[in-house]
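Chemist: Below you'll find the structures, each written out as structure tokens.
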Structure 1
Amino acid sequence: MTAPALVLLVFAGVLGLIIGSFLNVVVYRVPAGIPLTRPSQCPVCDAPVRPWQNVPLVSWLALRGKCASCGVRISARYPLVELATGVAFVGVTWWLVESFGSAALAQGSVPPEFWPVLVAYLYLASISIALTMIDLDTRRLPNVIVLPSYIVLAALFALACLLGVPWEALLRAAIGGLALFAFYFLLRVVKPGGMGGGDVKLAGVLGAALGWIGWGALVVGAFAAFLIGGVVGLALMATRKATRKSAIPFGPYMVAGAWVGVLSGEAIARWYVGMLVAG
């Protein structure tokens, strides 16, 4: 680990904690229709949240998980989301540093296309966490988060191509997004109620992010969503926490599968193809 890479990882972790604090606001307010611009306040006593009470992780620990005004307990989910986002930002940054070459970073010669790609996947990590929490809470994947993601990823990927990434990556992302959107749309048509409209829209976003990396990532990411969902579904039925007719939000499994594809899909695809050839 070179010094510049370490500095970048520390910065990513701190940024992740800050973004995680914002994601807590998004997860609570977007489904409730509360403006994100409204000042933070205690939902019980309406006391305003002071800046020192809103420092990621630190404030929750200093307040011992309670409101400073009325003493009502603050859910541990808030610091956990902040921590998860910080860890996710570090993981994504590390993955991309290794992908682009840590040696180049050490020499200060990181290609300019590294930065829009980094922002794109940090953004993907952020909406992955927010949408997972919202889907688990409400069984919804809000359009206000999903639909702008098409524009954000398209703009960042196009900028990366303008800065040096081969344009075929952008074409692959477009095909991947369209293919996964069409696949989920077909599933929704064949079995109404099996997939929600939000799942279909999210599929296009995840397909684009996977396709940008490669065809192997796209195939593995798409398959992993159903594999993870199936395993969790069987576990829930085995513990009698769900039945065959239970409505289970699929967004979290789509997100989990996509990140399997992003981080290791190409390696898994090469291993599988190599195994077939050897056999």
Structure 2
Amino acid sequence: MRAALLRLRRGTGLPVAFGGLVEGQRHVRIGELTGTGTRALSGLAVSSGNGLGGKAVALSRPCAVTDYHDSRHISHEYDSAVAAEGLRSVLAVPVVVRRRVRGVLYGALRSAQPLGDRTLSAAVAAARDVEQALVVRDEVRALLVAAREPEPQTGAGQAWEQVREAHGALRGLAPRITDPALRAEILLVCGRLASAATLPPGRERSVSLAPREVDVLACVAGGVTNAVAAERLGLRPETVKGYLRAAMRKLGAHTRLEAVVAARRAGLLP
């Protein structure tokens, strides 16, 4: 959210940006602020349909007003907080994931000026960053749940193959995530997935591999060639070979299959 708000300010030139995620039943809590001069908006609870942000939530589309206090197109439950910050022109963009509003991003001016389409488009692009982050986070949490659940007596092999495929996809996705905090979180969860599959609680990994070596092994575990692995990871085939050779040496493996098996035993792959 913070990274998206900073992008919103850079992309729109608006001096103030703030936002929050939905809590409970379509209730947004303002949790991140940048460019504000007071704490009047911090922690503000915005209900669906109320104020500008609540209208954006209810309609699932961006909304804007040129002069917040005098606008006849919104309700005015939050006028005191907006006035305390000295805001006039305000836009609100909903964060929508799978047709459900998950949050709202706001941008604002302290003067009454129309906010054009260019400004709105930049704000929408910032909201897309949050949407992408939430989609990835949802997938990661679902994988963690799958990894923690006891294996059923039937279909266990197929279920774990799906987890392994998803793990490989996440390893390939992580380097392309621009938000460093989200990228680190994805890699952390990938590690937890791998450990949950093979390591008993409290046991440490016996082998340490570089992140790119694990990325390459995750691709190899999916049965792809070096060329395909290179394309997925944005590397040259020769670089993939180098990482694979280094991983095999550390794992004491002589073949690609041995390397994958050893990596799973070491808790590096699910």
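Just so you know, all these numbers are worked out from the coordinates, no wet-lab data involved. Here the structure is a predicted model, which is why all the values come from computation and not from measurement. Cβ atoms are built from the backbone, for glycine too; each structure is taken alone.
Chemist: Which structure, out of 1, 2, was helix-only ellipticity at 222 nm (-39500 (n - 2.57) for each DSSP H run of 4 or more, over all residues; to 500) derived from, given a value of -16500?
Modeler: 2
Chemist: Now for a separate question. With distance in nm of label points 7 Å out along Cα→Cβ at positions 16 and 72 coming out at 3.1, pick the structure among 1, 2 it was computed from.
Modeler: Source structure: 1.
Chemist: Given a value of 50 for percent of Cα pairs over 27 Å apart, calculated from one of 1, 2, which structure does it belong to?
Modeler: Details: 1: 46; 2: 50.
This value belongs to structure 2.
Chemist: Thinking of 1, 2, which structure, once mean count of other Cβ atoms within 10 Å over residues 32-39 is computed, gives back 8.2?
Modeler: Source structure: 1.
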